[in-house]
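The following blocks contain the structures, represented as structure tokens.
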Structure I
Amino acid sequence: MKNITLILSVGFFTACSDNDFDGDSQDNLAPAKTYVYECDQQFSFTARIEGEKVWLFLPSETINLPHIPAASGTKFSDGDSLFWTKGNEAMLEVNSVSYRTCKNNHSKAIWEHAKLNGVDFRALGNEPGWVLTIAEGNKVTFKSNYGQTINKFIISPPVTNQNTHTTLYQASNKNHTILIILEGTDCSDTMSGEAFETTVTVVLDDKEFNGCGKALH
């Protein structure tokens, strides 16, 4: 996050496998959908479909293509570049090069979708599954119990401790109090084994959730 400093002191101040229930779930944020395609030749790119256009974030450039009719799947082209997708697969033609065996990496797409939606920091944990997002510096969304419980908060500026490499946030809404502790230590998701840069502890009222996260900006 723009100024999420991964630094904190554990205490109460007044002041990770991906989950389809994710607060950044693609279907819940229509019309925009985000995909991360991995192709042959070790080429990968992000596609962001917004209504009648697609943004393609390529390694060396970003292009915007309009939607055009297609016999099957969904196609976008400006006459020079072409992007076609159907299901989990896609084809890209750009700069006179064709990439025809591109497949969406669902796990990476969830994180990229959150980033493009303005999320600065995202964390997740398991058993039961939960997802935390911090956007615009102070807007927290915490989804727990596999997305069945949603709480939103406006947080105050964090309390940081450079000696312990920790950052602490706290906030309250009408019904709950949340404490968020970010610790700048390596963390591995308990289900996927994926490595993250931040160990995350969330305390909602008196219930503790543990997981991992990372800054997206």
Structure II
Amino acid sequence: IPVVSELTDAGLTVSIDTVKAEVAEAAIAAGAQIVNDVSGARYPELLEVVAGAEVGYILMHSRSTPADMQRHTRYGDVVAEVYEFLADGLDRLDAAGISRERVIVDPGIGFAKELAHNLALLRDLRQLRGLSRPVLVGASRKTFIGVLTETDAHERLEGSLAAAVVAAIGGAAVVRVHDVAETHAALEVATAVLWPPEATDGSTS
């Protein structure tokens, strides 16, 4: 909590990652502006804290708990099912007093998903834009990148950069990453190529 206070005092936006109402309440009191709920809005007491605090909220697709989520990876159409989960979640948040204007949606890359599911969500991410909410993707250093590149977590920079660029192309408004400077540079180049500004400085090098 003291770290949250120091960061907000420095003018930074802080998102607190928790499913516990008491942790969220303390972090919000210390200045946190966003609550990242990896439970998928499972806990009413947490939603009550968020509703009363008027802070931002990240709704993430998840199944069960992190301890056993990988035993719940059966999907018919993963993109459609994640979309439906998030759409239902937005309705539940409305009912709990959390307006959807405060909500960012997250498909939950790596949470109760196998390799093919993660790839499908990144490939068809644009479909989630139909929810009319900003989309967040947290793929950095995830296991699926390690499976594809046969690397340990600390060796997954290149794969993480590729995932971040793909997510941005697919319409992600936010990417959650470990390697901030490297990801920023990769996204700057991708943005310049794919969405060039109307005016340039004339440089050709």
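Taken together, the values in this text are just the output of simple stated rules run on the coordinates, not laboratory data. Since the structure is predicted, the reported quantities are computational estimates derived from the model, not experimental observations. Cβ atoms are built from the backbone, for glycine too; each structure is taken alone.
Consider the structures I, II: one of them gives 0.65 for FRET efficiency 1/(1 + (r/R0)^6) of positions 114 and 178 (r between Cβ atoms, R0 = 25 Å, to 0.05) as calculated from the coordinates. Say which. Provide the component values of the computation, followed by the final result.
Numbers: I: 0.85; II: 0.65.
Clearly, the read-out refers to II.
Once percent of Cα pairs over 28 Å apart is computed for every structure in I, II, the highest value turns out to be that of I. Given a computed value of 2.1 for distance in nm of label points 7 Å out along Cα→Cβ at positions 66 and 90, which structure among I, II does it belong to? Among I, II, the structure yielding 2.1 for distance in nm of label points 7 Å out along Cα→Cβ at positions 66 and 90 is I.
helix-only ellipticity at 222 nm (-39500 (n - 2.57) for each DSSP H run of 4 or more, over all residues; to 500) computed as -13000: which structure among I, II? Please report the intermediate quantities before stating the final value.
Numbers: I: -1500; II: -13000.
That value comes from structure II.
Ranked by Kirkwood radius over Cα pairs in Å, for residues 146-193 alone, which of I, II sits at the highest value?
Working: I: 13.0; II: 11.1.
With respect to Kirkwood radius over Cα pairs in Å, for residues 146-193 alone, the highest-scoring structure among I, II is I.
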